[in-house]
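Every read-out reported here was derived from the displayed coordinates using simple, explicitly stated rules and does not represent laboratory data. If you're wondering where the values come from, they're calculated on a predicted model, not measured in any experiment. Cβ atoms are built from the backbone, for glycine too; each structure is taken alone.
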Structure P
Amino acid sequence: MHIRLPRRISTPGSPECRAPWRVLYGITFSLFLLLLSLAPTRGDSPAKIDHPMPPVRGESGSDTSSTEPENEVPDLLNASSEATQVWRNLATTALKKNEMDRFITLLKGKIRSDAPTVITADRFSYATCKASKIFLPSLDLCLLTDLLGTTDLQELLAPACHEPGKDDGSPHAFILWLLQDDGRALHTFLQNFVLNSGISAQMPYSFTTFYTLWQLTPAKERSRYLNLAIACSLVQKEIAEQQPMLRNCTEHLLSMPELYNYFREADKKRNLLTDIKKLSPSDLLYVVQLRLPQSEIDYVHKKMRFRRDNWGDAYGSIEYLMERATQNSDPYKKYTFSEIKKLGGVCRDQAYYAAYSARCKGIPAVIIIGDGDRSLHAWVGLLSNDKSWTTTGSYGYNTGRYLNPCSGFNQHESTLLDSNNRLSGDKQAMAADGIMLSVYMSHIDCKEQALAAAKFVTSNFPLLTAAWQNRIKVMEQCGELVTEKDWKKVHSELSRLYKKNTELIDLAQDIQSSKLMEGKNDLTRKNALKKDARKIAMFVDTGRMDLLAGALRRQAEIPARNGNGKELASFFKSLIKQYASRADVLLTVLETYKAMLNEYAEAVQGNEKLNEKKRTALVQSAWRSAAKDAMTYYGRHAYETGDYFVIKKAHAVMFKIAEFWRMAGDEDRADDIEDEAEKKLKESRDNTT
């Protein structure tokens with residue numbers, strides 16, 4: 001609006017003429033402002049001028065006063081307190097109106113747009129993520145709903161609500177609690193899920209269990225026992241509900257919620273040997289993996305007096321029963337702690353007694369199983385202090401594997417014992433956040449960012465198995481962006497880390513066979529596999545017979561499938577000669593040899609140029625050659641000692657050789673070898689007992 005004022009008629013500078021026009025000017029301008037303030041706005045509502053929203057086009061093409069939905073959510077990388085408050089208000093409103101699906105959809109769009117700022121091929125701006133109070137909570141919500149397969153979190157949790165209709169224990173209240181303190185509870189839950197290689201299919205059970213435990217906990221204790229609740233939630237359902245070692249047990253077995261309550265109460269009464277409030281969820285996994293009745297837990301508290309730093313002595317406190325080992329006797333009726341203590345046992349009984357009793361006292365413990373020249377053996381690993389694991393009862397067995405109750409996989413003991421693999425709190429958080437970001441970027445098809453985040457984690461935490469597993473998975477999902485050169489580089493990086501984390505060998509071997517050897521000619525494959533096998537052979541003493549078998553199989557498959565019996569025999573003859581004095585390694589070699597001979601037999605039977613008689617002769621000749629080589633180089637070592645456990649291992653090897661003779665058509669020789677093996681085992685058993 002423009003107002004035209006009257007012209008002055010007095011001379012400039014004349015005070016007596018200037019004053020009346022000043023008054024008139026002031027009155028006119030004041031009236032203008034008054035009329036402007038009284039003018040009605042659209043919808044007869046007061047105009048909002050503090051935070052004007054830009055108008056957008058409606059379907060009819062006219063301007064509307066509504067805003068685009070995505071403008072409701074602030075920039076996720078905005079570190080201001082105002083942005084944080086807006087985000088929290090939106091989350092609360094979405095929960096109240098049961099519109100989390102819409103809210104999370106908006107968050108996904110924001111994360112997609114912010115991704116290039118956070119992560120590129122050259123850098124990961126972790127500081128930017130941390131500076132914002134809403135980026136990581138947004139990522140957590142989106143990743144959680146992807147893993148759960150639903151955005152309706154309240155509907156998912158409703159069946160687990162103990163007291164429907166009670167607000168303070170409702171799914172709504174639980175989700176609000178997860179997002180408090182910048183989403184610390186949810187973030188910690190997801191971090192430990194990815195660091196322990198959690199299975200997506202288990203997430204609905206884990207998340208529902210977490211909600212159940214939250215309901216059981218008084219509000220003032222929820223933060224205090226957060227790590228314990230997360231650990232209880234991450235144990236796989238099948239493992240949490242597995243049948244115990246106990247026999248004829250008529251007592252009630254503590255469920256996971258009941259175990260959670262037990263550990264909380266025991267901690268408050270100071271009946272534990274650790275402060276479970278300070279232990280990480282990853283360590284607490286090996287405390288809550290405990291399927292027992294209350295009576296067994298009570299026995300530990302009443303009868304066992306070991307300290308945390310010497311709980312390993314519980315292993316040796318059980319008398320070793322040689323008769324149980326040699327006669328395969330079983331003196332137990334109930335397999336309780338008191339019965340094992342009274343009757344004694346073998347290594348697996350000692351390991352069970354030490355590990356499960358340690359868990360009852362809040363000490364993380366695992367049972368480790370390894371193989372060697374003296375057959376399978378079991379010992380115990382314990383978190384003897386807050387920083388390091390130790391083992392008791394290995395007796396020269398320098399490697400073994402234990403069960404991870406979150407992933408359900410058997411892991412190599414080096415992942416516990418090697419202090420380099422144990423990340424501090426800040427480093428662990430950074431590694432987990434990088435993995436979570438890469439997983440989610442892959443989910444929403446931001447492939448470049450997914451690859452960059454995955455690479456960032458392996459570059460900064462090269463010994464973390466979960467980081468490499470994630471990187472390989474993301475590379476597979478981003479197939480068109482990943483070249484053979486990229487796979488070669490990853491294989492090379494993993495190969496350099498063999499000695500520091502033997503679990504990485506598995507990953508390198510998978511890449512070698514599935515990514516690098518595909519479509520290559522036989523000569524190229526042979527040269528690459530031979531070089532690879534030499535590296536694997538360096539780890540025979542780590543007990544990774546599975547890796548050795550895999551490497552041998554990949555090499556032997558070429559002559560076996562080509563029907564080249566001479567090359568196959570030559571390959572295994574050198575191995576039999578090399579490992580003739582190592583019964584555990586030789587048994588692995590022979591088992592692999594057997595599998596390859598079966599493939600060779602299929603190749604020969606498929607050769608239409610040969611008649612049936614010739615085919616049979618070639619196959620039997622191959623089995624005979626294998627049997628002769630094994631007898632020539634191992635026979636002289638088989639019974640050099642009277643040690644029962646060494647003879648028992650020799651018994652297994654000789655029965656494998658007898659099987660070869662039988663496949664060669666020589667039943668009599670096979671029977672003779674088996675009879676001799678049985679005789680030697682009996683003599684050793686009699687002498688031992």
Structure Q
Amino acid sequence: MHLFFSQRTSVWMTGALLLLAGCLAPQADDTSLSLRFRNWWNYYERGLACLRSGQPAAARADFERCLGERGGARFSDDQDRWRARTYGMHVVEGYFPNRELGIACYEAHDYTNATRWLERSLQQTPSGRAKHYLNLIHQREAQARRPAPPQVVWDGPSRVITRERYVLVRGAVHAAGYASGLTVAGHPHPVELAQTQLPFATRVPLREGTNEIRVEAADLAGNRITATRTYLADWQPPMLTIQRVSRETDGQWRVTGSCRDDHGLASLRVGVVDLPRPTGTNDTVWPFDVRIHALDALLVAEDRAGNRLETQLTLETLSATEAPLKHASEVALADTPVTTDTPAAPHLAPATTDVTVDRLAPSLQLRGLRDISVVLEEEFYLDGTAADGGGLRTVTINGEELLAEADRGALRSCFARRLPLLPGTNNLTVTATDRAGNRTVRQTTVVRRAPEQQDRALRLSVGLPPLLPADAGPIGVRAKRGMECELVREPIRFRLLERDEGWDYILREQGLSISDLADPRAALRIGKLMPAEMLLMGRLITEARGLTIYVKAVDTASGEVLFAADVYSTDPDRTLDEDAANLILKIKQGFSLVSAAVIRRQGATATLGIGTRDGAGVGHRFVVARGTAEGDNPSGSLRRADGRPVQLVMERVEKDSAVARIIPADASDSIQEGDHVYAR
């Protein structure tokens with residue numbers, strides 16, 4: 001048995017040696033360029049050289065041998081990828097035989113096969129170079145056909161009214177001539193691969209009032225189109241005034257007043273009863289005359305944007321309003337305004353008989369207001385009630401008049417405002433003035449702080465090592481500078497660490513050379529010396545008629561590639577800075593600042609209501625904030641363990657959900673359903 005095994009082993013080894021000798025033996029060249037061995041990577045290298053020297057037919061033959069489409073190679077490989085291992089520790093950086101075959105076909109004017117191979121390359125491993133050449137083919141087609149201009153198809157109604165300060169503008173550009181350019185609300189959206197249907201979804205800030213959001217699109221045939229959609233931003237709730245309150249003989253209360261909203265009222269309800277809109281009135285004014293049976297009733301007004309005003313008409317409130325501090329006959333209308341330190345309302349003046357009868361200031365109640373409030377939001381909701389038995393003349397917040405001229409003299413005004421806040425300290429002053437000139441002033445201070453999860457110190461820390469290859473020279477330095485400039489541009493997405501001379505020390509201490517950075521596992525060793533959680537490891541690849549910049553985002557704790565992106569430049573001398581910035585923008589988009597809720601917790605893992613559709617990916621990191629289950633604001637304080645924020649790291653991501661690991665594991669009990677997570 002031993003003899004049999006030895007004989008079999010000897011035969012196997014002999015065959016292997018003969019095969020290896022055959023692989024290594026010099027072969028006759030079948031092109032003008034040298035070809036030492038007949039493996040797929042040899043043909044690929046020679047094909048690239050042929051393409052650079054302007055021999056597309058020879059390049060096409062070599063790439064077809066790489067792919068196994070044509071005989072000649074002892075081994076073939078038909079998969080495009082950024083890093084292909086040949087033998088031993090040798091690799092090919094940027095192995096794209098399908099793409100380069102498509103380019104060779106393009107150079108030979110075989111556009112049908114060029115499209116076929118380029119599309120196959122994009123299906124396997126997308127690259128900017130393949131998209132560029134596919135765009136050139138589509139441009140030829142579009143210019144020959146002269147298609148109709150693009151059309152913008154919006155999602156949702158043609159006119160939108162909203163109470164939000166931001167709106168998600170969604171739709172798609174339909175272009176038979178391939179949409180190649182897109183600008184939404186003045187912000188250009190780079191389009192690498194022109195498409196016949198180009199979807200867009202952009203979060204756009206609104207200003208109060210009418211907003212015309214413009215979408216501009218262009219196609220490869222040179223057609224351009226502009227489409228607009230109107231978004232009406234109504235941030236303020238309705239105003240409600242009560243002109244008269246009286247007790248009826250049957251014990252009911254009769255309340256007469258009106259409700260107003262500049263952009264239209266949707267409903268008015270007392271208790272559970274919806275009041276009918278009076279005929280002959282527009283939707284901005286809603287007069288009412290109701291009888292209230294209960295001792296108290298909730299009056300709710302809602303406008304078309306969804307803003308609500310609520311006020312409780314209690315027995316105490318109705319009684320106080322019914323028994324005025326002075327009679328209406330003691331206050332008369334006049335053409336001359338009152339001379340006081342508060343601007344008077346037009347056509348209102350104290351009675352000429354005896355204004356001294358009214359010395360009582362209006363009542364002014366602000367719901368839940370404290371002397372100092374600390375908030376995290378960008379606006380402050382303030383609601384209250386001003387009342388005066390002789391009639392109100394003005395109600396102002398920081399000088400802004402709330403009472404409509406037609407409502408001057410009302411006994412009671414119920415108001416609410418959503419006030420924008422600046423970061424830091426905001427002083428608010430609310431003033432109510434009656435028709436006799438008496439004033440009541442309430443002041444408060446609102447301090448707006450940034451939520452903890454927005455602290456830049458929590459952003460993912462990244463390092464940007466020197467770009468490969470080591471002899472990239474000035475162009476490598478310039479590309480790195482362009483990437484760094486985009487990384488530190490507002491708004492900050494990553495916290496950039498070492499930028500220049502620090503890398504010499506780090507590489508030297510770890511015994512690494514710049515060429516060692518080609519292996520993602522080098523990130524594990526670099527992570528021991530610098531506190532970067534992620535390295536952006538880049539390479540310059542000189543192509544035929546262009547330059548590719550390729551970057552991998554590598555986790556320094558695991559050595560795993562979390563994200564990869566590239567850009568292709570046909571004129572690096574002119575566009576390299578812009579191309580490098582666009583590459584970082586693509587990486588930022590790959591790590592979107594998204595948030596989600598904790599659906600449930602199982603041991604040391606948590607299930608989140610977020611997935612690939614929202615931009616989440618394996619390895620992405622989140623911090624956790626206390627949720628509404630504890631009565632906190634969703635943007636409240638962070639969960640902490642030993643003074644450090646608890647983190648969640650995505651381990652499995654589906655389309656609409658994800659499972660994340662809790663770090664540290666002993667902090668698992670602190671995570672609860674209803675908590676909110678925010679991308680770091």
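Things worth noting here:
- helix-only ellipticity at 222 nm (-39500 (n - 2.57) for each DSSP H run of 4 or more, over all residues; to 500) derived as -7000 - corresponding label from P, Q: Q
- With distance in nm of label points 7 Å out along Cα→Cβ at positions 100 and 380 derived as 6.5, matching label from P, Q: Q
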